[in-house]
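What follows are several structures.
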Structure 1
Amino acid sequence: MIRNVVFTRDWHPANHCSFREQGGPWPVHCVAETPGAAFHSEVPLPPDTVVASKGIRVDQDNYSAFPEDDLAEHLRRSDIERVLVCGLTTEYCVRETAIDACREGFDTWVLVDAIGSVNVNPGDKDRALIAMREAGATLAECGRVVSTLTLHPHPTALIVVDLQNDFFPGGRLGVDDAPNVVGPIKWLMHHLKIIG
C-alpha cells in the first residue's frame, strides 16, 4: 500500500535569499545542520524514509519538494501512482508540493486534518485549498484516506512536509497550528502500518 515515505525539509544556507536580512519575507529559519532544521521528535521517521531537501541554493527560494531533489523520478522508479501530502504549511510548502505532484501526474491527496497554516494574511489558507483542488488534488481527512487505501491499494507515497523544529511554537518561524498536525499524522502512519 505505502511504498515510500518522504519527509521534506527546508535546508537553507545561512544567507538564504528568503531571509529578511537578504531582502526576503521570512526570519532566518531551518538553517542546514542547526537544531531548528531538525525534524520534530514527536513524529518518528520510519526506516527507509527518503529525505527531500529544498531551499538549498542561496539565490533561489523553493517551497515545493519536487524541483530540487528529483523526487518525481524517485517515485516513478517505485511505480508510485498516488501521493498523500500532509505537514506544514498549508499556504506555502504543502500547496506547492501538492500542485507540483498533480503536475507530475500523481493522484494527489491533501490530508486536510494533517496540515497547518501560518496565516500571514487572512484567507490564505482557504485560497491555498482552492488552488490545490483546482490543480487536481483531492482534499480529504485521514480517516477517508485509510478507508480508500484499504479498498483501493494503489502504490502510494506519503509526503510529510517540513515537520521541523523551527516551524513549531518556540521556533524561529513558529506556526501555531503545528502541534495540531502531529496527532493526525501519527494516527495515519499507525493505521497504514508505517509505524507500530
Structure 2
Amino acid sequence: MATKGLKMVTLALLDDKGVIVKGETGLSTNGVFPITDEMLGTKTANITNLSSAPTMIYGNDGQVDADIAKGTPSVAFAFNGLPVDIKNKLLGRVNDTKGGYTQGSIPKVAVLIQTTTIGTAKPQYVAFAAGKMNETAMNLQTNTNAVVRVDDALTFTAFSVSRWGGEAVKFFDGGDSKFTEDVMMKDVFNGYAGVGV
C-alpha cells in the first residue's frame, strides 16, 4: 500500500485517566483539534521507530530467523502555524496571565494522521492513542530580501496503551467495508463523542 500526501493531523490532550480533555482546558469544545488550512496545515509528519532493528538468529551455519522487538514510535512534525495557545498547551506551558508562559507538567497527547492511498481517494490513518510532545530547539534566523520562516517543529513520542493490547500505534484503512470514521475517532480519542458535543 503506497500513500500520497499528508491530508490532516488531529490532536487532543489527555487527562490522567487517558480521556480527552474538553472545553477551556482542552484544545476545543469536544476535545479534538484538527490542524486545518486556516492555521496553514501540517507540512510533514515523519514517523520513525515503528519497529526495532532485527536481531539475527543463526543456526546450521546460516541465518535462520530474526527477532524484531516493538519499536518506540516517534513523529517529527512541522506545523506551518499552530495557534500560540494550542502550541503551549501541547507542550505543557502554563500561562502566567500576563502574556508569559513557563514550563509546567507535560501532558499526554493523542494523535491521528491521515494520508491517502495512491491511485484512489481512500483515506489511510496512522494513530497514536497516547504520547508526549516536545520542542527541542528553535532556529531563529534574520530576514534578508526574503522572509525566513521557522515552522513549529515538535516531536511526538508515542506510548503503548492497554486497550490496544499494549501497542503504541494502530493503522486504519478507510477503504475497509467495515470502517467508520466515528468508531475510529472513539477508538483513538478515548472519550470522543462527536463534533459539537
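Readers should treat all values here as calculations from the given coordinates under stated rules, not as data from a laboratory. For clarity, every value in this text was computed on a predicted model and none was experimentally measured. Cβ atoms are built from the backbone, for glycine too; each structure is taken alone.
If relative contact order in percent (Cα under 8 Å, 6 or more apart) computes to 24, which of 1, 2 did it come from? Of the options listed, only 2 reproduces it.
For which of the structures 1, 2 does the calculation of helix-only ellipticity at 222 nm (-39500 (n - 2.57) for each DSSP H run of 4 or more, over all residues; to 500) return -8000? Going through each structure in turn, the value belongs to 1.
One of 1, 2 was used to compute mean count of other Cβ atoms within 10 Å over residues 73-80, and the answer was 19.0. Which one was it? For mean count of other Cβ atoms within 10 Å over residues 73-80, the value 19.0 is produced by structure 2. Upon calculation of Rg and Dmax of the Cα atoms in Å, for residues 25-128 alone from the atomic coordinates, which of the structures 1, 2 produces 14.3, 40? Derived from 1, not from the others. Name the one structure among 1, 2 that mean count of other Cβ atoms within 10 Å over residues 121-128 of 18.9 was derived from. Source structure: 2. Given a computed value of -1.10, -1.33, -1.45 for log10 I(q)/I(0) by the Debye sum over Cα atoms at q = 0.16, 0.18, 0.19 Å⁻¹, which structure among 1, 2 does it belong to? Derived from the structure labelled 2.
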